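Please treat every number below as a calculation from the coordinates, not as lab data. Everything numeric here is computed off the predicted structure, so don't read it as measured data. Cβ atoms are built from the backbone, for glycine too; each structure is taken alone.
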Structure I
Amino acid sequence: MTLPNPEKRKMPYLPLLFVAMAVLFWGAYVPMIHHGQTGFARPSPLHAFLFVGVAYFLTAVLAPIALLWLTDIEAPAWAARGIGLSTLAGVCGAVGALGVILALKTGGRPTWVAPMVFAGAPIVASLVAIAWDRPARSPSVWYWVGIFVAAGGAAMVLRFKP
């Protein structure tokens, strides 16, 4: 089994399909984990987080092992930089998930925790990306307008939350 290579097979929509997958699943995460932590006999955010970890193991460890085994791959090219940064990225993801769970545990509601997280995270991601991979020229004013519009959207959700 080989995964389709969008450049080889003229599949320009494939990255958008995977973006849609991330949006759909991350968008469902906060309401689902809220109901997950309240679904125990006694509401338990940390028990819910434990099962998030189980899901991460199944999805982020076993699935790639299966894909690597089933696909045509080159010899492993392990490198300390790749291992370290990828591990730190996993820590960022897990700490972010813990932040969501603790926000819900301490009284946050999915109707405003999710919009704040998913409006704030792209702003941070954009700023980190341009700081890390400095563009040849400064981003256009419309980039900065987009950052402020995203922040304004989060503020509106907080102000007018149901």
Structure II
Amino acid sequence: MNVTFRTAAPEDCALILRFIRALADYEHMADQVAATPALLREWLFEKRAAEVIFAVAEGREVGFALFFQNFSTFLGRAGLYLEDLFVEPGFRGQGVGKALLGELARIALARGCGRLEWWCLDWNAPSIGFYRALGAQPMDDWTVYRLAGKALEQAAQGEK
């Protein structure tokens, strides 16, 4: 399958949100989506907190990747963090996901980044198998921690 890529523009916010919602449905987290086109426009295109690329096949967007730069103190340089990757069900198994990750790897190398990393839900066996087949290694010695909502507010106020 011939896959090309394009960088998202401000007028793509509704399309980006459609992909986010489709991913949330797949991950059984649809109730957690608070994003709106206006929020995406602000954070992606005004504040430039993250970037989006689309995979285009058969004349339309069939997948997306949302990513941002992070930094490794050990490597002494930036990396790319892949927040979300989603391919429409009808295009899975046809090389679209592999092409998206390949494009992200090319972006990382072109920017001099030391690595590309992401999280994957433990139950998502199809994605885990796909990532491992590409040579990605799980970081078994690490546990993700998160402050959000009230806990984030309390930490900011020194309450905990």
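I have 12.4 for mean count of other Cβ atoms within 10 Å over residues 37-44, calculated from one of the structures I, II. Which structure is it? Working shown, then result.
Values: I: 12.4; II: 15.4.
Comparing all candidates, it corresponds to I.
Assign the value 2.0, calculated as distance in nm of label points 7 Å out along Cα→Cβ at positions 21 and 133, to the correct structure from I, II. The read-out was computed on structure I. When mean count of other Cβ atoms within 10 Å over residues 93-100 is calculated for each of structures I, II, structure II gives the greatest result. A value of -24000 was derived for helix-only ellipticity at 222 nm (-39500 (n - 2.57) for each DSSP H run of 4 or more, over all residues; to 500); which structure in I, II was it taken from? Clearly, the read-out refers to I.
Thinking only about distance in nm of label points 7 Å out along Cα→Cβ at positions 69 and 149, which of I, II has the largest value? Walk me through the intermediate numbers first.
Numbers: I: 4.7; II: 3.3.
By distance in nm of label points 7 Å out along Cα→Cβ at positions 69 and 149, the leading structure of I, II is I.
Quick check: -0.33, -0.60, -0.82 is what I get for log10 I(q)/I(0) by the Debye sum over Cα atoms at q = 0.09, 0.12, 0.14 Å⁻¹, calculated from one of I, II. Which structure matches? Considering all the candidates, the number was obtained from II.
Matching task: 17.7, 49 is the computed value of Rg and Dmax of the Cα atoms in Å, for residues 61-140 alone. Pick the structure from I, II. It would help to have the intermediate numbers written out before the result.
Numbers: I: 17.7, 49; II: 13.0, 41.
It must be structure I, since only it matches.
Calculated for structures I, II, relative contact order in percent (Cα under 8 Å, 6 or more apart) is largest in I.
Out of I, II, which structure matches 2.1 when distance in nm of label points 7 Å out along Cα→Cβ at positions 29 and 125 is calculated?
The value was obtained from structure II.
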